[in-house]
Each structure stands twice: as C-alpha cells, then as structure tokens.
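Just so it is clear, none of the values below were taken in a lab; they were calculated from the coordinates. Predicted, not measured: the structure shown is a model, and the values here were computed from it. Cβ atoms are built from the backbone, for glycine too; each structure is taken alone.
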Structure I
Amino acid sequence: MKTIKFFTLGCKANQYDTQSMREYFAVRGLREINNGRKADVYLINTCTVTHRADAESLNLIRRAKRQNPGAKIIVTGCFTELDRDRIKAVSRKVFIVRNRQKQKFLSRGISDFKGHTRAFLKIQDGCNNSCAYCKVPLVRGPSRSRQLSGIVPEAKRLVERGFKEVVLTGICLGAYGHDLNPRMTLIDVIEELEKINGLLRIRLSSIEARDVSGELIKKLACSKKLCPHLHIPVQSGDDHILRKMKRHYTRADYLRLFKRLKSAVPGIAISTDILVGFPAETEENFQSTVTLIKKASPVRTHIFPYSEREGTPAAFYDGKINPNVIAQRIAQIREIAKERSFSYKKAFLNKKIKVLIEERVKDAPHLWQGYSDNYIKVRVKSRANLKNQLVLVKFQRIAKGGDAQAILI
C-alpha cells in the first residue's frame, strides 16, 4: 500500500481542506504516515498570508524532496495561486493543484477531524473585502457559501464520530449566505445545528466587526449551544491607520460593539488580531492600539508584524517601519495583552464552568487540558480518562499570562 504525508500551513479553512483531502486519498488506498520514514506521496497545503508563510511553504517542499527524491509531491493552497514560479524553482517535478482545482478533493465533505477534539466545519470560502494589506482575496477569490443541505449532514457525521463541538469556519464567516438564493445568514446555520442531538457546542471562528449583527448578539445571549466567544480582528486601534488599511470601521465602532456584547452576554470572551508596523504607523498611532487593548481586555490577542504582500495596495505605501521598531512595539503590546487577558480570566476564579477536555498534558499522566466555552484554556488533575469529556470544574488559580488551574466538581 502506498503511503502519504500531509502538511498544513495557515488558517482553520486550510486545516479543514486537508482533512477533506486526507479522506479523499484514504478511500483511494493511500495509507497516511506521520513518522520519520519517507512517504510515496507528500501533500503540502500552503499559506501565503505573510512572507514567513511563503518561506515555510517552500521549506516543506524542500524537506519532502530531501526525504524522498522519488516521491510525488503535491502542492496546493494559497501559495500556488500567484507564486507557481517560486515553487517550480524548488522542483520542476512538483504537482501544483490550485485552489479552484482543489475542489475535486473537497466535494464530499468530511466525516472525521484527525488529531482534534473540536472539528472545524467550513461553510464559506473566499472574501469580498479589500483590506489594503491582505493577499487572501487575490488567492481565494470572491465569497462563496455552502448550501445547508451539505452542511447539516456533515455536522451529523462528525457528531456520530464522537465530536461534541464544531467550529464554524470560513475565510469571511460573517458573509455566509449573502450569495445564496434565497439569501441566508449565519444564524440559519446555527439554528439548524442546534437541533442536532449530541452536538453540545457550536463555536464561531474569526468574524469581522461589521458582521456581528443584532440577530447574532441575540443568539449568543439565548443559545444553549453557541459558545460565548467571538474572535473579532481589529488590526489597529487608530482611525487613521484603519482608513489606510481599508477596514471600514472606526475605533469607536469596535469599542461600542464590545460594550454591546458585554452587556448582552455577561462574561463573553473576545479575542482579536493586531497588525503592528503598518506603513507610516507613528508611535501615536501605535499607542491608540495599546489603549484599545487595555479597554477591550481580550482573552487572547494574536499579534503579527506587517508583512508586505505583492499585489496589495499597501505594498505601494510609503513609510515602511524599521523592523527593530516593529519588534519593540510587538514586545510592548504583548505584555499589555497578557496582563489584560489575566484580568479577564481572573473574574472567573472560584466559579463553576464547563470544560471540554482535549488531551492529556505531555509528560504529566494525570493532568488534562481543554477549553471552557468562553475560550479559557484549563488544566485539571484526574486519574480517569477525561479525553473528549465535557466536565464541570471550579477555577482555583489563574497563571499570569497562562492557563487556569481547576478542580473537578
């Protein structure tokens, strides 16, 4: 039996795509291996959101080529759309499968999610936004939504497989259904999935601020299955930079939304993305972002240095920031984000909360870890096998900038 190895870079949508391709090749007789032995086939699902992602994609191709010079190497994903020459420069023998061609591997959906306790379920692809720094619309194309007739059976298969939580995923999740006839919304998907017996949690992946509708806030407030957690990228807390980024909202809009969510859904967790070092970002502009993070107190803040992407408007902007300045700013905002995360989590000390256990902590046989519905990472001791169990715990201690320590109840 021929063997295959899979490598995935980038977003949850890419991880979903890899799972679909894993199942496609399994039914065609290829056996997946994950050890140090060479494989007959390597499938590399690439990302191109940053320069670093480009470099990692190319390094994976080189690594596969070194491990087995005679192997078939299939390269797919976003890096293949505009950088095929760079891929071919590494090896002329690579098989390139562009994103649109990849659809033949994805049409059947998934029935498992290897290596995960939470299953990602992609319901939308592509993006109609035109953020000045982002290459994704160029390589993923316009927004496209899946029909409910495909989403619901797939979710049921995952629940039958034992998954208790699904994470609804897309490139621009909040745009779901706008291209369908009749038009639908994310609420329609949530309400259908809420009916599935055995599905205990529905979580949303990244969603834009302007897509957080009043209806979604109401659903968050009343649903027994929808997790009280939203990942809302802000990128900058400065109005001038937001306009240059073409983000189509203001600092005040974001803070107003956060206040509305906090009022409607007590204890809701907000996580976010911050882009540091956008062209012409002054110290004053940066400090506006710092103060926004202080006000918002995200449970988690993903911080990225600006990465120039060919073909985007920002690539032509003046005022490139010195990398050393960017590094200093990232270090500063990382410390503040860590402190605000601790402040948010501290409010749950001595509170009872349900946690979906994902795995045993490495090198700690009786220590388990998982996530609360509001996305706090929790560790709890038990001699029992808690994997994939939804357990009730009480928070005892919050590590500074780290996990919550809890006891079973």
Structure II
Amino acid sequence: MAPTREPVAVIGTGYVGLVTAAGFAELGNEVWCVDIDEDKIARLKRGEVPIYEPGLAESIVASGERVHFTTDLAPALEHARLLFVAVGTPPTYSGDADLSAVHAVVGAMPASDRHALVMKSTVPVGTGAAIRRAFAVQGKDGFSYVSCPEFLKEGSALDDFRHPDRVVVGDMGDWAGDAVVELYAPLGAPLVRTDIASAEMIKLAANAFLATKISFINEIANVCELTGADVLEVAAGIGLDQRIGRHFLRPGIGFGGSCFPKDVSALKQLAGNSGYHFQLLTAVIEVNELQKRRVIAKLQKHLGTLVGKTVTLLGLAFKANTDDMREASSLVLAARLQADGARVRAYDPIAEPVARRLMTGVEFADSALDAIAGADAVVVVTEWPEFASLDWSEVASRMAGRTVIDGRNFVDSGAVRAAGFAYEGIGRP
C-alpha cells in the first residue's frame, strides 16, 4: 500500500498557486486552496479555471475531491502543516516588489509551532529574514519558514512541475525543510538545499540571466540586420557551445510576462538599495524596451507615415499557450501605433478577453483572416501555431498592403515572399 501523502495548503489561486495545487494533487496530496477573491473561489468550485494553462483544468477535474477551494484560512490550518504562499508580488513604481499580499498572509497566521509558510511567490532577498522577524514581534516564534521558489514556464507549467530541472529548498534546517524535501521527492529532481537568502537569490538570478540571454541575442540580431548575417544561423552556431547552450537564443521583439520584467527590475532595485549599481541589468531592460519599438521603424520603412494606415497584430499574449497579457509586447506596439496615427486591428485565439480590459481603441477580430482584411501591414507578435499554417496567398487576396513583420521569426518567410509580400523578420537578411 502506497504511503499516505500529507495534506498541503496553497494560499493564492493564480498561475503559480493553481499549478502547484494541481501538481501536488496529482501526486496524491489533499490540497486546500485559499484565496480572498470570493468570485474566483466560486468559479473554481463550479469547475471553472479562471486562467488558461494547457492541461490545468483537466488536471484539477481529474483530482476530484482531493482539491478544495475556500476563502476561509481555518480549514487549511486545520488540515495542513505546510502552507504554500503563491500570492502576487507585482512591481511598484520604484521597481521594488509589492509585498503587501505577502505581509497580509503573514499577519493572518495564528501563533503555531506546527505550521510553516513555504514561499513560492518571488520575493526580494531578505524577505524570509524579515518575515521571521515579523513572526517574532507578533509572538509567532514557533511558525517555521521555507523558501521554495517556483520555476514554472507559462504554457508548459504543469509539465515543469512534473519534471522540474531542480527543486530549491531554503530553510533553517528544521522539520519544515525536511517536510518540503519529502513532498518533492517522488519527482526525482536534483535538490538544492540551502539557506533562505540564497534560495531567494537563485530565483532572481535565474530569471535575470535568462532575460540577459534574450537581450543579448536581440542585440546580435540588430547587428546582423546591418551586416547581412542571419541571426538564426548565428544562434544555432553559438548555441552548440556547451558553455552557452541553445536555450533562450531566440531573437524577437522582447520578453514580457509576469516574471522576467518584474524579476529583472526587482534584482536591479535590490542591488541599488544595497549600494550596488547593476549596470548589466540596466542595459538588459533598455534593450528589451527598445526592441519592441524597432518594429515601428520597420513598418515606417515600408509604409512611410503610419497616419491612416491599418496595422494588424497577430497575437496579443506575451507568449503562446497562455492568456497572460502582463508586460506583453502587444500593449506597447498598439499604443505606439495609435500614437503615430495608425488604426490597429488584432486577433488572439485565447488572450482577447484579457486584452480587451487593457487595450483601448483596438479593433478585435474573430479570426486571423478577419483581422488582416484590408490591412496595410501585419505584425506577427505571438507565435501561436495557427499562424504558421496561414495560407499566405489567401492573406494577400484580403490585404490592402504587402508588408509582413515577423516579430518572432515564426512564419515561413519563403511562403510569405512567394505570395508577393515584403517580409522582415528579426535579424534576418
């Protein structure tokens, strides 16, 4: 008979919280999901998952009664020792992480010597120490604390939970760290067990490094455009070097989403608050912002003035297989196009409901072909699979213009050119 898995609680039912809950439920844990959003909890109880993540809704349904949803913390405290914190830590205007939701969770905890907060939310280095001090001031010295950062990629988050590259556990060497290690043991992933501050830094450093790779290859792409080299060939050639690796060497119109922009800014701000000027990350952020705006220059090269022109954005989410619009390149592009007098049409197979709440003055279409009808130019913003299979001859028959800017080097450039279009990718000759 298989050993019984201990119940766990997850506080916060966003991307990280729901994927974490679904993953532990798949492993056989009973999971208590807690959120202050009554509407979201009501929807989850009805079986409606409020975010798009491939396989997530199916996983939660398959777990059946092992997953509970509530706005009340008491059942979670009653049934679970380990309380995984997965609340939002968005950036403030200063670039620091907003830890108000984290502090609210800390304040809601009772005095206890049998519970532990396990931090999944991305927080600045030193947060764990600050929380332990807060517990001491509040008379909750017995409450344990573990840093267990997440490394989930939106669009493949469940698979990342099931097959992690590593599990990082930062703790004080007490029962709580042992319990978290035991929870993840069935996944067979390499374990990094360390102190709390180092665990917090691992998450920030990992995302900052990946963002740096993206900005680096985008800079190389921009030089390739000036010299006639093909950045895809360059990326393939340097990626075979084991010291470099091929991952995150895909040039495009910049990174977005809920992690990279926030975490790069947070680490830069953390360094500044500590008296160190992190020059490299300053450049990474600047390159990323400028990369989005280079698309405008490409359009102007082909169309001249954008006043009165119709530009179609294919894809709105920051990446495929998600409806996440946080820091999406489409937001910058749409705003800049409108400021330059263009009419903006857009299509996204999943993210449109979210995009409608964030974008004004944009015409949303029900399909890619509807979106390009009468357009002067098309910009491929998100690498949704359906865009790779577009019939470019049919696209040509519907468009008014003949300009395609491929912001992800995603569509078949040969097929686009064969249909009579002027095609521009990123870093392609």
Structure III
Amino acid sequence: MGTDRSKKMPEDVFIVGIYSTPAGEFPELSPKSLVRAAYAGALADARVDGANIGQVWFSNMMLDFWGQHNVRGQVCLMPLMEEGLLPAGTPITNVEGACASASFAFHGAWKDILSGQCDLSLAIGMEKMHTPSRHAELLARTAKCRDALNPEECEQLYKRTAADLGGRFDLRSGYVAPADIFALWARSHMARYGTTTRQMALAAAKSFANSVDNPRAQYRFPMDADSVLSDQTVSSPLTRSMCAPVGDAAAAALLCSGSYLKGMPASVRRRAIRVRGHAIASGGMKADWEGDRAPVLAARHAYRIAEATPNEIDVVEVHDATSFEEIHILEDMGFCRRGEGGPFTASGATQRRGQLPVNPSGGLVSRGHPIGATGLMMLNELCIQLRGEAASMQVPKARTGLAVNGGGLLGNDFAACSVTILDRVN
C-alpha cells in the first residue's frame, strides 16, 4: 500500500530566519564567501546564533565545475565551524536535484523538524556560475541535467515530438540545450492550445517590470512585450529575454517546530512563517500536458497537506527558467484550466496588483537563477511578501503564498518538482 501523503503533520514547522544574497555576476566572491553571507543573513534574520543548529542540508549543482567534486557542504561550511559560528561536528547532508536542488535542501530540513531530529535545521544553497572565460563550457555543464546514461530515448522522443509539429529537433554543439527542450515544449503547447509567443513575452515583461524595485534582482531594468519579442532568439519561439540569466548567489532558511518557536522572543514569533504544505514529486518520460506531470503531482500533495485550494493562494513564485514555463505551471498548479495559462497572463491577472500576483520578485528570468540557490531564493521572496516587508514590491494583503521549483528534464517533464505553501499566522 502507498503512503497516505495527505496525513496531517504531527506539528507545525516554521521558517524563523531566511535570507538571500543578490543574484548577479560577482567575480570577486568565492563559493565559500557566498555561503558565509547566506548563513550569516539567515541567522541575523532569525536573531539567533548558530549554537543550536542540529542539521544542515547543503544544495549545489556545479561546484565540480570549480574543482570541488565531493563533500561540497563540508568544505564550504568548514570555515564557519573553525570560527565557532557553526557547532563543530554538525551533520551536513549534500543534496542535488538540478534546478530544484535548494528545494531538496529545504525538504530535508522540513523533515528534520517533523521527525524531531533537532530543534533547528538549516537549508542552504549556493551556485557560482559567472565565468566569462569558460562560458561555453559552463553551458555544456548545465545541459547535463537529463538522462546521460541512455540519452537516445529522450532524443528520439524530442525528434518525434518535433516531427509531429512539422519541424525537426537537432542536437546543437554535441548536446541538448535545456532551452531547446523548453522551446519544444512551448511549440507543443502552442499547437495544442493556441498559446502565443506574445503571451510568453507578456509574462517576461511583467517580471522585468517587477524586478526594477527588487534589490536582490540580477536585472533591474524594465522591458515591454515588444522589446522581449524583438530580442535575440535563443531557440524559437524563446528569445533571450524569456530565458533566465547565468549568475551567482546563495540563500539559506532556518526552520524550527512550533513548540521551539514558543520559547523564542516575541519579535521572532511575529515574523515566523508557517510551512503549511510541502511536497516533492518525480517526473517521467511518458508525461503529457493532460497527464499527471511532476508539478501536478507535487501540487496535489502540497494542497492536501496544507488542506488548501488554489483559490486560497495570494501570491506565487514560479519556476520560470523560461517564460513559457510560467504559463504552463500556472495550469499545473490549478490556477487556471489547461490551455488557459496564456490568456490568463495576457489578461493582467498575474500582475503585482492583479487577481493572482505571480513572480512579484521578477522571477528567474529577471530576479536570477543561480541553480543551487534558486528554490530557497524563491521562498525568501515569499517570506518577505508574507511578512509585509516588501516595500514598493508589496502585494496587498498577502498572507498565503506558493512556490514551485522544477529541476532536471526527463522527456517532456521535469525530473523533479517541489511545491511549497507558506502562510503567515500572526
């Protein structure tokens, strides 16, 4: 018999501290310095030191690119232990799930608290991707988040899909670029439901407008839909402005139980954000738009745990590695019917003051997408909104938020997907 994932959790879990560095090109910052900044920021936000941290979950995808193939978290956090900022011998678990890596770290910390393993558990993610001298090599490295053991199966699937659409799918530079796959997904969605390139451009333009006021965003300039459409084509129908940039960042979240939170100062309790629902799911080769793709499964489980419906969500951070993904993920989450993500976006419903504000941070396409940190960066943006601390970015009356973070590619699905529902209870 399968596990009843709708079972009520034994005790509430809270985020008491969370922080993200800005995303951008920071050649002067090493991986260790990025980790240090995220760690210090999360503790400062929680107004605690690290003495009671019982577990650490460390997420990263690309430190091997910089020469650190193994024990990544141990290496990056060791200076903090040596300085007495993190207890000596603290267990550190390294996790990797491509673009969903940081959400996997969050999943581990969440389960630590649910199981009673410790009072405080830390999830921390980091990625360093800015490297002008090795840019082509880095892009080739990011394309490895698919089945490299039996690549022929996926490649044949993509070729069949392209042929059904009256086109071709060819390998470029000896590897399948993620943008090529996302572009193929976009074309298949367009053919089935009438989604338009302009609707994708409107999603991107909305995110660029939102990021102008975000001090953590990699891009802080506006673009209108026409500018997005006229930008350089990456893989038709996707232009450069519809695709997330390469950058550096780190983020961290400190989680605790409800009983532990009661012993913390009132100033901390007032800002605590409850993890109302959280779930991860794996994708599969045979997924299609009408089936139970990984985002659909993760959302279903998260809603069950949260005892919530899509109508209760006030603000959303979605995984828009491309702006087409924002459109189909809105459908996957149940915010609109399948095939209506494009018109829903074009209607203005996803604007900051619309019916369902989506990516008020600027999203991945403008806020940034440093892979190993992305999931926690998204949760940081939600927490800022739910605390009412987003200043000019603030979504009015935001009390419940949802983040969806996908990672890797298996056929026409994410290899993994995480959905998290947060709310403010104070």
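Which structure, out of I, II, III, was FRET efficiency 1/(1 + (r/R0)^6) of positions 97 and 201 (r between Cβ atoms, R0 = 30 Å, to 0.05) derived from, given a value of 0.55? Computing FRET efficiency 1/(1 + (r/R0)^6) of positions 97 and 201 (r between Cβ atoms, R0 = 30 Å, to 0.05) on every structure in I, II, III gives 0.55 only for III.
Given a computed value of 1.9 for distance in nm of label points 7 Å out along Cα→Cβ at positions 145 and 225, which structure among I, II, III does it belong to? So the calculation was done on I. Each of the structures I, II, III was assessed by Cα Rg over 2.2 N^0.38 Å; the largest value belongs to II. In this comparison of I, II, III, the computed figure 0.20 for FRET efficiency 1/(1 + (r/R0)^6) of positions 121 and 321 (r between Cβ atoms, R0 = 30 Å, to 0.05) is attributed to I.
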